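The following blocks contain the structures, represented as structure tokens.
Throughout, read-outs are computed from the coordinates displayed, never taken from laboratory work. Everything quoted here is computed from the prediction, not taken from an experiment. Cβ atoms are built from the backbone, for glycine too; each structure is taken alone.
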Structure P
């Protein structure tokens, strides 16, 4: 079984590859990544000598290169995670997000239809496509799409293309929409590693607005187990929400991190809120829980300390990202410099 993972050098992608290599010993994993700033092959250094793992440097918008990859590996499953995902960056440069998230998804679907039309395509999306909730209620799979940022709008567009591939061409596609992930290998610009590393360094912790924006948090390994459940048993053409039943206001997350890092709350610095900042996300995961028997296995009380310990034990990993040295890993392993 050949399984192609786009964006496999990113945070969720690298965790997913580690997870699948351990859980599915009969599967070969092909990591397709263009190694933009958020792609870090050091996340997968322990896989370099594994005969069931291979890496292909490719931009998912490059039709010629994607054809070469599909023709070489003939994937049975395509797990599509490659995406520009940082909301702040999308506000500054939306076109990059449209190109990768929308055009790149269509390139993959077109190549699947031409080369491996009998394969399964799992599109990993986000709960942000639903927009913002008030103090009550939850996102279900029937909640209308109402994205509020360039990032979430580009993901909503890609979701619609995946749906169209199922309806129009009969491709075996399925979509997942997950809440906020946390865990090892997350790029330091994201909330939990950013606040943690700033706390350890005694730097200000920037918090948007009043910090009362609420998110549902899920440990990345639980997300990976949900993706496997959907990949193997999800119904074609369906959407599955994935959540951790674990809502936290951003300011409470920040204060919890400060306590665990033994740092002062005086480091908190409230900053001007982000344009279009959604107030609250909350997932109703009843469909995947009842339909596929999936449940998150890690509580926040258990997994957040594990996450903090990982970053503490891997400070050099963060330093290499901040310095840019992590970009040298590809040249060291493959003898070519990144553009």
Structure Q
């Protein structure tokens, strides 16, 4: 499989390292698009992890010249739609980082355009592709009726100190669709909707910075038999975890659900069972395995990928509902 990439941020370097380590000879990076100010970094990335690829500062030219089965959209949140739509209209399959777009209108437009142009538009919600997530889903019925879900994802941002001094980077810029909800709490939203579907009601209580950006906050979701409370913070340190409570027991997730490295099943009257992810696999490798399977037309991907796309649409609807209540 061949891919080209739009973006040069942290996630791009992480993906490039992972592809080099786990998909050498199977997935080739043919091009990296960069803005002028990041060209040197893009060249460094190309030389280190994609020696057969080319760096482009003209996105349309990359779409035309770089041979690719997929274009991976991994730049700032607020331009996901623009870059993905341009690639789709040029006849390319696309993989779009979270959030796939800033609202439901953009998300639906991308999926509609993909159908019209007979290409794939695939969300890069890594959590939903993980075997550990599917295993957790299969164990849920053992808990009986779910009554409560709570958790938190706290990660003091490396850019927060700069923000406090007045330097606004994209993740703390409302105009670029930054904020804790779309950067961290979206993983909690993905985890919850991926397991239980769309909630009946959803609210977001947040701490706001001096420019109106949410630096931390808590999602409150109501389901027919349960209530969900999931927090996230970029302005403070704290525990990252999740707990799903049912009438017959509970599941404890250690660490952020975005990584989902380990969870323990506690059933009343039974010894706890702990499940751990394969330590030799990178958390992002599973989604790219599915994309590769799709190109090779393996049957299983036709089950996983439609599910991920449906969850992405439900997340977009939830984000829109919260935005309308602000």
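Summary of computed values
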quantity	calculated
Among P, Q, which structure scores highest (criterion: distance in nm of label points 7 Å out along Cα→Cβ at positions 44 and 204)	P
Per Kirkwood radius over Cα pairs in Å, for residues 108-195 alone, the highest-valued of structures P, Q	Q
Label whose coordinates, when distance in nm of label points 7 Å out along Cα→Cβ at positions 156 and 300 is calculated, return 2.6 (choices P, Q)	P
